[in-house]
Structure formats: structure tokens, C-alpha cells
Structure I
Amino acid sequence: MFEQPVRYVAQTPSGQLDDSTLLATARERAAHLADASKQLAGSLNPDRTLRRALHVTVPAVADWAQVLLPTRTGVRFTAVRADERDRLVTVDGSRPVLGEVSGHGRILATGRHELMHVMADGHVPESVAATVPAGPLRDGVLGLRPADLLVLPLTARGTTFGTLTLARRKGRGFEPEDIGFALELAGRIAVALDTARVYAEQARVAEVLAASLRAPVLPDTPDLAVAARMRAAMHTAEIGGDFFDVFGEPGDWSVLLGDVAGKGAEAAILTGQARHTVRGAAFFDRTPAGLLSVLNAALFAGGARSEPATRFLTAVCARVTTAPDGSASVLIASAGHPQPLVVRKSGLVEEVPVKGLLCGALPTARYTEVRQELAPGDMMLLFTDGVPDAIGSDGRFGIGRLSQLASGYAGSGPHALTEAVDIAVAEHSGAGSSPTDDVAVLAFGGVRQ
């Protein structure tokens, strides 16, 4: 990185430009611009980019530099001096009024640079007062008096969003060639800062959206033991096409588990819509068949019929009524989903004979409900097709393997059962190809009160 000031254009005693000096100066400035661009492109972190922007100007281009950038509530001034390059001074301020007589508002409105002088008589010009906030920032400039102050617009992608203010002490003022060089440097700084800002904003939006699409936290259900495990097919993703939800009140709970067609962000968005649709419909009809009917209609109506339909999902919905002795009565309906398993406390495993059309295929669909009784200690296991369809060295994981595993965990509780299934599927997939589908398992059973 350049630490020494970029040389000035020299003149001969006759006033003519010295060609060799002029050529050397041009080379130094081009090298500095290239080095500055390389440093500025080395990070997409806004704070790190801002620090680098100041360091490529001080001390090589100026003795003091200040950057003004917008914030959510106003603006932020950040400055650095040549004798304290590792100490950045930051001050928050109110947003400038565009088009004001002097100061940053005029720079932001016009996109033009301004040059001003700070004399050594102790008087602070109005233009300087409007440009550099009082306090440590202004003290840094006044300590250089007499000095030249150059305010440059930070313009990127056609928008002036901030300013770069440079100060040079006496004997190192801004000649026209210096201003042109500073404008070129400011343009590169502006692009770097704006790119980092846009990237950070996109990352923040993505994180907010991802947080809204992640699996919900299971509610406190004192009369119902519930556990769930979910894993996206893509190891780097936290969201996928499988989803679950549990809601209701003590004694009367609704359980939903589903699998959206496709994987990745598009599927995850649909899972969020599915959960919200079912939650909203539950205010009017808590029956599993009714909830799946509403979900089916919403998916079909929301799809673009001129394109290949992809807004499909399978789901299983249950309404669980618990009793004080730890038993539970389950009313359950399915929309093209794998049949749940009932894991008896004795170790017997039974498939629940419930079937139905997947959601989103037709404008209307009727779903049949099946009632299943769970004795104290019994559990019901819901899972997506990523469990039986997991591929390993010896083929599919399969329902038979799942039933045998579940039988071995009879009476252990939903947490142990779901963890065992998740681990077994992961180990099975690891023995062969990488997992090709999301995996979700949910188990529940009554709690003795």
C-alpha cells in the first residue's frame, strides 16, 4: 500500500511542465489507483471497506479524510488523520437537506465537488462548519490550518449517496490535476462502498427471509410429548422443502407435517405459505380434512396455470385430543403423504391406513379422516418420503427398516425416537450417495398428568 504522498506536477523555472516529472507523477497516480482498487475490492464488509477507503487516501492523497454515508436514521461521519491512521473517529448526525446553501446537502444534490480554504486566523468559514461537524472531526481539520478542503461526491450507479472530504495542509494544496486525480479515486471508492452496502443489505434481507422460513420452535405442550428433526438435502442450506407445525391448546393440538415438490429456496417459500395457510384456516375449522382442503384450494389458486404446475405438496394433518391418563385420540387425514406409524409401547408397529390426493393438483379435493387411539406410552411417528427413500449402499432405507428401528425405541419417548431415525437415515445415506431429498420426522404421544 502507498504510504508516501503522491508527488505533485512539477514545473521548470520557466513555468513549463517538466516532462520527466509529469510522466513519473502520472505513473505514480496510476499505480496508486490500481493499488487502491485492489484493496477496495478485497472485502464486501461495509465497515472494512470504509476503513480501506480512508486508508487509500491518507496519507498518500490527503493529510485528513472524512467519509459521510447514510444510515437508517441519518448519516455517519468517519474520519482519519495522517498521524493517527489506526484511529477512526465516528460521529452520527442528521440527514443533510438536499440543495442547502452549503455543505453536504449541496454536494449530494448536485454531484459536484467543492474546494474551500481554512485560514489560520481562527475563523471557521460557514462552508467548513457545514461540512465538518464540531468536535473531534473539526478539530482534526483546524489543526492543519491553513489548509485546503476538497469535498467530493461519492457517486455510484448514477446516484450520489455520500461524500468524501479531503484536507491538505499549507504547501500541499489541491491543484487542478490533484482534483482530477481525487475525483477518479473517489469514484472507485464510491463503487466499492456502494457494492458493500448492497451486498450487506441483500444478506440482511436473505437472513430475515431465511429466519421466517426455518422450522418453527415447537410450542410448550405439557400434556403432549412432541419432538421433531429436520435436515435439508443440501448440506449448506438451513431451509428446505419439508415442514412441520404444532399449534393449539392443552388437550387439543393440531399437528402438521408436509413435503413440498422441489428443494431449495423456492420450496422453502412454499413451506412458509403452507404453514401460514393452515394456521389461518384453523381459526374457522380445526378438522384435519378441512385444513387440507383449504390448503389444496390455496395452492391450486396460487399457481400460474399457463406454466407447468409445481406448487404441489404432500402433507399429513392430525388433531390430537389428550387425556389425563396419558392416552390420546388422534383424528388424522393425509394428502398423498407416506402413512404414519403407530409405535405401541409393547414394540408393535402399525401403519395408519390413511390416504388422500396431494395438495395443489385439483381445484377441489375431499380428504378422509381416520381415528387412531394411542394408549399411555404409545407414539405416532410422522415422516416425509426422504426417510424411506434415502439411498444407501444396500438400496432404499424403506418402511421395513424404519418399522424395525421404531420398534426398538418403543416406550423411549418421541425425542429418542426422532433422533434415532434422523441418525439412522444420515448414516444410511452416508454409506452410498449423498442425500437427494429433505428429511423430516415428528413423533408425539400423550403425557400422564
Structure II
Amino acid sequence: MELLDELLEGRMKLAVVGLGYVGLPLALEFARFVDVVGVDVDEALVAKLWQGVDPNGEIGGESFVDRRISFTTNPAELKGARFIVVAVPTPVDKHNKPDLSPLMGATRSVGKYLKRGDVVVYESTVYPGCTEEECVPLLESLSGLKCGVDFKVGYSPERINPGDTEHSLQNTVKIVSGCDDVALGVIAPVYELVVKAGVHRAPGMKVAEAAKIIENTQRDVNIALMNELSILFNRMGINTYDVLKAAGTKWNFLPFTPGLVGGHCIGVDPYYLVHKAAALKYHTQMVASGRFVNDSMGGYIAKQTVKRLLGASDVSGAAGVAPGGASPDGGAAVAAAPAAHRAGLRVLVMGFTYKENVSDIRNTRVADIVHELVSYNISVDVVDPKADASEVMEEYGITITDSASGRYDAVILAVAHKEYREMGAEGISALLEDGGLFVDVRGLFRELEGKFRYWSL
């Protein structure tokens, strides 16, 4: 408890490296009890934080008031910290391989200023073994110190869910682990300061890393199953949501639904497990297949839209996912591109962020819908009340417009933002040409089927 006492008495600081969706709420919550230094490489972000503004819109200005915290881009400030949390992003590259460069960059900054007696805890999502195999050796090399002897390391996976006001840092059980029992005995009480729901002491860092990975992999695989069933039921002419409603009357049927899977967690984390499995010469059949199905859904939705717009005689077989990873798109949609151009078809895509009511555009599969439609020479407008237009252009080369312009041959409700949920039949009809198609990706307006041409997963 000596380290906790040092923190509480202000003799030592706690540092958080990485001030995004995960690091910022953690830093602000710790700052209610101890002196905190928040470190990030983004100068614009740090400037906004000094003004009490969260660029992601997740945290209100009141959360910055009366907090014992300072923000900096200077890693040398880590010299005054005894307990250091690393909470930087761990994305994948264009080949869906783990990109550890942000993690290694943060580790270099920490290792350069690491001191005897320090504790370093990683929260970034990684594959099991990454902390011990990649991070610890780099810390030791840069500091000249020995892990377990001169300093301690732990792993505590983040459980932040953007846009979720119900499951907060304070009321969600936190997994904690350490390189040894002594480390765990130091780390757990520090987190108990801010996590009122309590902590779960995992028996080792690999267990904690694996727990984080499978939390999101489980959801990914289950959603992939629903997406594949949706494709199948579409070919059968059966409404997927009618099937799920009927099946849901059984007490142990799990309430998953089809949809787009993006973001920095569910759409990314399974690839870290696939990477580790490949290193062990094991092919993860279910995990890899689930990723393929979910990554294909944006294109599938776009192709279904095109076929319906062009009155294809067989829309049921479009863009199905075949065994072995093939994607038989069917000739109608592909051959229809010139016809789509001649018809001057216009489509409105409503929503671009990876999930509802957040501004996060990372790994959004809506981009796949837009790019696929554009490949058929269809004119596409994209609107989103949450997304930053400049970020969308920089990341995806897609223009976000301020508002819809006139009427469209099809409207695709891709993201269930609050503003769109409140539209109703009148609001949707006002955007559609006579006989226009409404594509309700999440099935929010199923009761409106019959009022206009309608399709959902």
C-alpha cells in the first residue's frame, strides 16, 4: 500500500499515456483522488483538453472541474510519475495485421523515464502475450532496469463503450493483473479508487489479455452468424426479424441481430487473436470466418440496393457469402453499372459513424456501402450529424454534406442516430422519390414496410 499512500498524499503522480476514448475518462476519474499527468502526442487534442473540451464529445466540461490534472505532449513529465497507465490505440493495418506502432511508441516514452519502484499498467487491447513479449523487453532495454525486480508491470483491459452512458468506468467491473503477486497487490488497490463496481484479479497478464480479446470476438462471431442467416433468409424470401422474434421466445436464445460491425473494438480485436493463432500455426476457423462475413456486409447492402433499384428479377441471390471466402455478387449488379449511370440514380446514405450517437468514424463499414455504390456510377450523398466532415474526407475520401438535397431514388439508413430514429414515415417519405426504396439496415422502421418500397437485413 506504500505506492497508493504516495499517490493519495501527493508525493507521487499517476500518469496516463494516451488521452482518447479510454485514457481521458480514466485520467479524469483518477484526478478526483490523486495528482495526474495526461500525456498525448496530439498537440491539438492537448490544447482542447486544457480548455475543458473533449473532442470526442463523450465527456462534458463539468468533468474537468476541480480535477488534479495537467495535460502535456512532453513525455519528460513522466519523470514525476510512479504509476503509469498506457492507453493508446492498437489498430490493424490495411492487411488486417496488428499495428503495434502506437503501443511501441508509448512504451519507448515510458521506458526512457522509467525509475526503480515504478509500476506500468497497459490497457491497450493486444493479443495474449504481447505485454510480456513486446512491451516488457523494450522497457527493460531503454531503462536498464529489470521487470519484477526494479519495476512492476500489469495489464488491465479497458471496457469503455463509446456512447454508452449506462456502463461507465465506475460501475463496470475491471480486470486487473500483474507480472507477479506483488505487482497485482499494488495495482488492484489503485484501480479500486475509481472502480466502485470492484476489480477482478486475473491470475496472470496473458489471462487478462485473452479475456479482453474474447469479449469482443464472441460478439463478432455471434453478429456474423446473424448476418449470414440474414443473407440466407433473404434468398428464401423470409423476414430475418420475424424469424428472430419467433426464436427469441425461447428462454436461452441470445438476442443478437444482423448489422454493420466497425469501430476500434469488435471490428479489430479478433484480428489480434487471428494473428497470434497464426504464429502458433493454428487457423482460427470461426473467428476468421466471422470477420470475413462482417467485413463483407457493407458491399452486400450496396449490391442489394442496386439490384432493387434496377428492378433485377432475382435480388435474393445478390452478394451472398460462399464457403471458402468467395463472394458471388451475381451478374445483375455488376452488369448494371452502365444502366445505373444512364438512369441518373441518386442515393442518400444516412449516418457514417461506426455506431449510433457517437462521432467515432474508425473502421466504419458505411464507407464500404458508399464506395460500392459509387463504383456503379450512382450519385451518392452522405449525411451524418455526428461525424466530422474533414476527418471523413481525410480518412475515406468521402464528402459529408450538411443536409439532404431534394428527393432520392433510395435512402439507406445506415446508422441509427437518435435524430434518425425520430424521423417517422413522414420524414422518410419526404426524402424519397415516388416509388423510391428505403433500406433500413438495422430494421428500425419495420412497421413502415408497405408504406413504400422497403428492405432490411
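Quick note: the coordinates plus some simple rules give every number you see, no bench work behind them. In this text, all values refer to a predicted model and were calculated from it rather than measured experimentally. Cβ atoms are built from the backbone, for glycine too; each structure is taken alone.
I have 1.5 for distance in nm of label points 7 Å out along Cα→Cβ at positions 99 and 291, calculated from one of the structures I, II. Which structure is it? Write out the running numbers ahead of the final one.
Numbers: I: 5.7; II: 1.5.
Source structure: II.
For Cα extents along the principal axes in Å, the calculated result is 105, 48, 47, so let me know which of I, II that is. Intermediate results must be reported in sequence, preceding the final value.
Numbers: I: 105, 48, 47; II: 73, 49, 42.
The correct label is I.
Out of I, II, which has the highest value for distance in nm of label points 7 Å out along Cα→Cβ at positions 283 and 347?
Top value of distance in nm of label points 7 Å out along Cα→Cβ at positions 283 and 347 goes to structure I.
From I, II, which structure was distance in nm of label points 7 Å out along Cα→Cβ at positions 107 and 427 = 6.5 calculated on? Before the final figure, lay out each step's value.
Working: I: 6.5; II: 4.7.
Matching structure: I.
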